[in-house]
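Each structure below is given as structure tokens.
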Structure I
Amino acid sequence: MNLQTINHDIIQCRKCPRLVEWRERIAAEKTRRFADWDYWGRPVPGFGDASARLLIIGLAPAAHGANRTGRMFTGDRSGDWLYRALHRAGFANQPASESREDGLQLRDCYITALCRCAPPGNKPVPEEFANCAPYLAAEMDHFLQHWNALPGGKAILSLGQLSFRHTLEMLERKGLGPFKPRPQFRHGAEVSLSGQIRLFASFHPSQQNTFTGKLTGEMWEGVFRGIREWMGG
């Protein structure tokens, strides 16, 4: 299945009643600073280069971020951190992502998430993760197959502990494990996989992490320097 078909299926999804109700209510009620926006209010598809060697996996869209703009990590402070770093590392043609019509292009990078709808309190429940898992599995199949024909390093970046855990479980199901002992999440962790693929881990660039200094700019930029070195500069 190609990414265009996967994304079409994602956008049409209504598997999770709680998330459907929440994303559509937020899109209708809006927030004052975005009152003039026509909110996306649907599941958010993946975004980026279909031939990428870097796959970034986040948690879920923000209620007034990607749920508003319809593009992963677009329209909130987490996205500001992510796209600025991607631009500095040469993965993006510009440092900011504001809307689907802003001209942003990713090079050698694709961004997706565990959950495609904005969840209440930014906390999907296990059933919602399970309902979304086939979409991430299909995306991962696309890239693993593509990567078989590519020389050099390929990378998966998990943003946050939940992304790291779910990604490890999915990689095991796809025959890239088992991992013994099981890798523990920490910022800057790296896990070598088969076929010149490496899993990188980072704290999520959430406001909570960046405002408190749990994730600093130097820590964040260091992750992308490491990925670039692994991929060959």
Structure II
Amino acid sequence: MDFNRYAIYYTPTGALARFGADWLGWDVETGKPTSPPEIDGLPAQWDEITSTPRRYGFHATIKPPFRLAEGWAETDLLTAFTTHCGLAAPVTLEGLDLAQLGRFLALVPAGDTSGLNRLAADTVRTLDAFRAPLTDADLARRRAANLTPEQDALLLQWGYPYVMDQFRCHLTLSGKLPKAQATQLRTALAPVIAPLVPRPFIIDALSLCGEDATGRFHLVHRAALSG
């Protein structure tokens, strides 16, 4: 399959991954739509809640989506990605907590995230040679979010404003909602998700994913962190 963009994600496995794929309606591993679980107390229609994150699938972004630079092929990126993962160590977190981040819901790491932050920064830095430069349209779209001077500098250097010390790991569960609806959704999802999250939570692999012509992301290769 030909892909428009690539990204480095953390994609869970096991029961949490199954829930995330079903909840969002898209499974990045199989590349197929899924059926939503039956959950009482949702504040809006399921399709409305999940439509924005659906095409990305259930994931945490490590290196944001990028077009492949001229002169590189997917095989080159895959080789560099697997080499990087082979040198990087797994990260142990206390767990994941369900959080309301402004107007959307996500799972966020609990406890010390310094190891995860280093992994993300190293991944962005190591694989950046494969990223095509941003277009003027890309820059204008990102700058419409009223970036800080530091975020704008990161955008210019790394192609995305929320990397390095602006990185905040999260696994998105909804699009933007009115705050009252986000609060209600958190109440509905909390008892469903809590039993699915191992404590401690170990990130022991990263996933190279590709975006198809319809904007949906697919797993290309999951590589163990074995350094």
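Of the structures labelled I, II, which one yields 3.7 when distance in nm of label points 7 Å out along Cα→Cβ at positions 21 and 109 is computed from its coordinates?
Derived from the structure labelled I.
Which structure, out of I, II, was mean count of other Cβ atoms within 10 Å over residues 53-60 calculated from, if the result is 25.2?
Of the options listed, only I reproduces it.
From I, II, which structure was distance in nm of label points 7 Å out along Cα→Cβ at positions 37 and 197 = 1.3 calculated on?
Working through the options, I get structure II.
Tell me which structure, out of I, II, gives 20 once relative contact order in percent (Cα under 8 Å, 6 or more apart) is calculated.
The value was obtained from structure I.
Work out distance in nm of label points 7 Å out along Cα→Cβ at positions 13 and 213 for each of structures I, II, then name the structure with the largest result.
Once distance in nm of label points 7 Å out along Cα→Cβ at positions 13 and 213 is worked out for each structure, I has the highest.
Between I, II, which one scores greatest on percent of Cα pairs over 31 Å apart?
Largest one: structure II.
No lab work stands behind these numbers, since they all come straight from the coordinates. These numbers come from a predicted model, not from an experiment. Cβ atoms are built from the backbone, for glycine too; each structure is taken alone.
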